[in-house]
Structure I
Amino acid sequence: MFTVIVPTHARPLLLRRTLQSLIAQTYQEFQVIVVDDSGAYVPPYAEMAAMPGRYTYIIRSGVNGPAESRNMALDLVRTPYVIFLDDDDTFEPGHLAALAKHIGNGKPELLSCDFSVINEDRTQNPPQFLSRDQVSTAAVTAASVHVINRIPNSCLIYRRDVVEKLRYATDMIIYEDWDFLLAALKGRTLRHVATGGVNIHKSKADAPENMRRGNTRDDLIVQTMLDLYRKHRAPDQATRQARLQLMQQAGVTITLDQC
């Protein structure tokens with residue numbers, strides 16, 4: 001039922017943890033596509049051997065970055081649903097089973113689920129657990145996503161036909177996942193699944209493994225948001241007003257026409 005797409009770059013130990021969380025799934029009707037944009041490490045053969053016939057491991061050349069890796073994997077998807085899982089995040093063992101049960105015989109277009117934020121110290125191996133916070137996405141709506149995105153990429157489930165013609169913007173340094181979600185939402189319905197089977201693992205923002213992710217580029221946040229506002233127009237007056245108020249809080253003056 002699912003294809004789980006995992007872009008990775010030079011984080012072999014974290015990638016192994018991610019794959020181990022997939023091996024542990026109680027629901028096994030899924031495929032895994034890993035796209036490695038560095039090829040600097042030996043592929044995790046033991047983890048792949050534990051999923052015989054259900055994985056694809058690609059080492060690609062070209063510009064580093066998760067956007068291009070996700071795009072390459074999207075070309076290979078044949079299952080009804082697609083999930084993007086970062087190479088440092090994990091699923092609880094019953095996560096895919098809970099999603100499959102929720103989908104049932106229906107065909108929901110886009111789903112979002114709850115998650116845990118796990119703060120950890122990655123200077124040790126394995127990373128040392130520091131704290132866990134539970135986060136719900138129940139209050140997030142398609143309209144609110146047009147203002148600000150509060151759904152991690154690993155917490156979204158896309159029906160294949162919704163994204164088969166969409167691709168991630170490879171020229172964006174931050175928020176390419178938000179851009180992709182906004183494009184997928186056009187004319188679509190976003191449904192919440194009350195399951196918290198996703199673990200978003202966090203380390204210090206200035207840790208070396210985070211440098212490529214763009215999360216230190218606070219200088220780009222406002223301009224990128226404005227670019228997304230122009231690209232993905234607000235669906236209604238209330239959403240435009242919410243965008244305007246958010247920019248005002250950031251000290252940026254715009255008009256409703258720019259929202």
Structure II
Amino acid sequence: MNDEILYDVAGGVGTVTLNRPQARNALTFAMYEGLAEILGNPEKHGAPKVFVVTGAGEKAFAAGTDISQFREFKTAEDALAYENRIERVITTIESCPVPTIAAIAGAVTGGGAAIACACDLRIATQSARFGFPVARTLGNCLSMANYARLASLLGPARVKDIIFTARLVEAEEGHRIGLYNELVADHAALMARVKELAETIRGHAPLTMRATKEALRRLTAAASADIHGDDLVTLCYTSADFREGMEAFLGKRTPNWQGR
């Protein structure tokens with residue numbers, strides 16, 4: 001593990017910090033793997049009773065996957081391997097045997113939003129802005145499993161709204177639609193409240209929470225179990241539009257979409 005992922009455990013609470021504040025905590029592949037390694041193996045990481053996942057600084061929880069990594073994509077296999085890799089990480093977070101709390105300040109977008117949604121509880125500051133703005137940035141799509149997760153959490157109509165408009169949901173709306181369990185004023189209040197909540201959960205019956213987590217995970221997974229979306233991932237990631245969107249994003253210009 002490198003310094004892009006920080007971890008400490010104290011008083012039965014393990015805190016994972018995504019630590020690239022200079023890049024709004026955009027996730028490298030190594031960061032995804034580090035997160036999965038910790039949450040997938042709590043016994044090897046101090047056996048916490050609760051995990052807290054947060055981002056360094058106050059500007060972002062995580063602003064998606066580091067886009068520069070997509071320049072290596074050439075084939076449909078590259079796209080599918082990427083989505084399978086991220087799905088393994090998100091499933092590991094969901095399947096973590098202890099409760100997880102996402103402590104969110106600032107931008108929570110793309111892969112960062114997927115991580116937050118995979119956590120059991122989400123506490124956010126008034127600065128939180130949530131979304132998957134791929135329709136105006138890269139021209140790619142979500143995996144079938146992530147569409148199912150979002151639809152389960154927010155409902156299909158809101159998922160379409162968020163994806164089609166490519167807007168970022170402000171904190172008050174996010175709380176109103178059930179995205180966030182609680183809102184707090186600022187970063188200091190966020191960390192204080194998350195600590196208080198983690199201490200409460202830590203004292204409760206672990207098997208009750210484990211069974212509840214797994215039951216709800218199975219219900220959500222069942223919604224997409226027999227629905228395949230590889231063709232949709234391939235359609236987007238191998239398109240000229242995806243290449244154009246990536247280069248436009250990195251070049252800080254508006255993409256010229258062609259629909260092909």
Origin of the value 1.6, where distance in nm of label points 7 Å out along Cα→Cβ at positions 71 and 111 was derived from one of I, II: II
So FRET efficiency 1/(1 + (r/R0)^6) of positions 23 and 175 (r between Cβ atoms, R0 = 30 Å, to 0.05), computed for just one structure, reads 0.45; which one of I, II is that? I
For distance in nm of label points 7 Å out along Cα→Cβ at positions 119 and 223, which structure out of I, II has the highest calculated value? I
Starting from the value -8000: which structure in I, II was helix-only ellipticity at 222 nm (-39500 (n - 2.57) for each DSSP H run of 4 or more, over all residues; to 500) calculated from? I
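Throughout, read-outs are computed from the coordinates displayed, never taken from laboratory work. Computed from a predicted structure; not experimentally measured. Cβ atoms are built from the backbone, for glycine too; each structure is taken alone.
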